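What follows is a set of structures to go through.
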Structure I
Amino acid sequence: MRRRKPPQGEFAAQILDFDQEGRGFARIDGKATFIADALPGERVRFRYLHVGKDADEGQCVAVEKASPHRVEPRCAHFGVCGGCSMQHLAAPQQIVFKQKQLLDQLERIGKVRPQSVAPPIVADTAEGVWGYRRRARLGAKRVAKKGGAIIGFRERNTHFVTPLTRCEVLDPRVGEKLPALRALIDELSIPDRVPQVEVACSPERVALVFRLLDPASENDLARLADFGSRERFDIYLQTGGPATIRPLTEVQPLEYSPDGSALRLRFAPSDFIQVNGRISERTVNQALDWLELAAGDRVLELFAGLGNFSLPLAARGAQVIAVEGEAGLVQRARENARRNGVDVRFEKADLFETQADAPWLQPAFDKLLLDPPRAGAREILPIVAGRRPRRIVYVSCHPGTLARDAGHLVHEHGYRLERVGVMDMFPHTSHVESMALFVRD
């Protein structure tokens, strides 16, 4: 079917609310219209981007009556770069938006209400919402019309790379060095064969992984090594899938503390870790507090990753069985436990196809902690909830799937939703991270 051409020119709208992506919501001639960069309570002028059968999309081009919560975006690339969508909204109001998204979806999808809402986990200072990203994947491309290589996140609603000169949310050790990184790629003999640079930061180290579609020359390798030495970056090369990542020169391990204690988790540059280190530490501590751990508690942890929750659980005296689906993460989690001198039983299993007679499910457990991906935990939840753990802490990166799973726990398995709260893991974005506590009396 042919797409309808959107109306041309500027149009007026009164913004009534937000949608789930942080766009302004308006009704124009009775039709839902979602307008980027517009805030509730504002009167704006906008241009149409797309028109559809049930809803239209637009872009704010002028604010005639501003919300009191509107602020000037710090980033010069806001509105073009797709990395952040809410820099125009004051940080405290971003939390209000995220809490509302969580509660609305719990009620609408799961038909549940929490008994209480926990204070949000937010940055300690006003500056803490900037320079927080310790993991990122930057796109790279050589564009002659733009002067050579460019590097950045994808533009909004396109596959083009935003030519960033600075990123306000990346760890400043990288976010302030993008021009130098761009110049480096331009100097290589294969500048159009470097499609991405992956960033992984620890408190002590910064690793950059250059994806190469063609072999680098000896001169290229020397330039990359010199750049790493000069800028204090550990340089890695990736010639295929993640298994091909190799250090270019001698590098130091990447490590971080999961909970602010002396525990140290070692990770590879391509491993999943939470992007916001300080918020992640507080998330771990809150999860363990909500479990009300006592020495000897038997805890089952699902989607365990590198041991971000597992090692702190064991360090507090719990007997932990931790399950993860990716073999490499399981191996590194075991090494992390051994290195830190804590006892955790790590198992590899596909948690989307687990059978009730899986060996790791046979030992009894008192408490359950799960931190699933966006798809949630629908497949494994009936099996583990059927074992009737007293307390379940569910850490979520998608309020919709949390709401769905919460509905099952409450309405089918006899749990009550005692508490929920949000964690501001991704300031200036509409992404909602949350935590829920389910209790069986």
Structure II
Amino acid sequence: MGISTAALVSLIALAVIVIISCFRDMNVGILAIAAGIAIGMALLGMKLSETFASWPISLFMTLTGVTFMFSCAQVNGTMEKLTAHTVRLARTNTAFIPLTLFLLVTAITTIGPGNIATVALLAPTAMAIAGRIGLPAFAMTLLIVGAADGAAFSPIAPTGIISNSLIAAMAPQLGITEDQLPGIGWKMYFNSEIAQSVVNLGGFFLLGGGAWMRKQKSGGIDIDEIAPKPEPFTPKQWSTLAGMVVLIVMVIFFKWDVGMTAFFISAAFLLLGIADDSQAIKEMPWGVIVMVCGMSLLIGIMDQAGGLAVIANSIGAISNPITVTGVLALVSGVVSAYSSSSGVVMPTFLPMVPGIIQEIGGGDPISLISSINVGAHLVDTSPLSVFGALCLACAAEHEDKAKLFRHLLFWGLSMAVVGAIICLVCFGVLGL
């Protein structure tokens, strides 16, 4: 079967944008919007308003509400104090500090700020602590990035919101009912947690962290030097913590929409003067939001042009319902090693799932989606990614950063293959 001109052009446009995202620090969401509008109007005969209809308004609103709410928490110092109090729980037990940080990153990422904000917030502190207590920077990087990416798919965190919004858009094609969506969202979270924890905690213990922990003795540090006791929470910060609890309770137990709930709480924050709203807006990850939504617009128009069907047919030609999980994880990992996991890979690959299932004659959609999500995020320790680069930059002065760069690069790139094997076994063979 021949490929239409519109489908071919959409494939070329997507390929060019993905390649640019790999080698240039540019918000490719803008390029995607321009390409999508051009293809829709010039090749599909769409009106301008029809091309705009592919803009994911629900996803945009949800990300805006949630990220503004947690930007307020960061601007007014709540997250910083919460971090300090948690690190101090290790007291004088040096060996417990890395695992305390792992649990802290997991918890903070889960409750809403997401992996990007949490790594940006905690990486400088965690890498400085690693230098102070003599823990190899490579081992600490595995813990911080692994914990953040493991919890990234929390339904109230930005990456989880992106994943769940894309799943909701595909739900009718996959036979998923609206009542099943919350449960699927949490399954994505637990699948990610298991994969990231096994790989990164395993790497930590095998590649320096385990040997370091065995050498530690209680009482070897002064916790006040590592994490000075912070000032007590102010009334505004207590109100911020209360807002976080309300968000979690209303979304998990009362099934409120996370975006709507975040906007209500954010409105209360504004009225109560919880934080400098202008500063909070500046701190929001607008670049990621535009990138995700822009890529979603292009993929929506590409689907109408027939481009997604071509890719689905190509993947289906080399896969079956079992091996497709490994193939998707491998391709997602390779692309993600040089590009944005949530901004480029997920909006590009997740919408292909219905077409791939149809092409290969079956398959569990949750397994395919989990393979894309896990494969795309296991490579984030690479210094070519934002997370790996941030940890590298924040490593202690005594660390050999050239050596650390090589180790992180080898580990990150190898995770594309490791992720493919894990996804093939867990989601393909075992059907977890």
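At-a-glance table
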quantity: Among I, II, which structure scores highest (criterion: relative contact order in percent (Cα under 8 Å, 6 or more apart)); calculated: II
quantity: Given 36, 26, 19 for semi-axes √(5λ) of the Cα gyration tensor in Å, calculated: source structure among I, II; calculated: II
quantity: Entry that produces 34, 25, 13 once semi-axes √(5λ) of the Cα gyration tensor in Å, for residues 261-404 alone is calculated, selected from I, II; calculated: II
quantity: Top of I, II by distance in nm of label points 7 Å out along Cα→Cβ at positions 125 and 237, largest first; calculated: I
quantity: Source structure (of I, II) for helix-only ellipticity at 222 nm (-39500 (n - 2.57) for each DSSP H run of 4 or more, over all residues; to 500), computed value -6500; calculated: I
quantity: Answer label among I, II for the case where distance in nm of label points 7 Å out along Cα→Cβ at positions 21 and 61, calculated from the coordinates, equals 2.5; calculated: II
quantity: Origin of the value 2.7, where distance in nm of label points 7 Å out along Cα→Cβ at positions 165 and 269 was derived from one of I, II; calculated: I
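Each reported figure results from applying straightforward, stated rules to the coordinates on display, with no laboratory input. It should be emphasised that the depicted structure is a prediction, and the values quoted were computed from it without experimental measurement. Cβ atoms are built from the backbone, for glycine too; each structure is taken alone.
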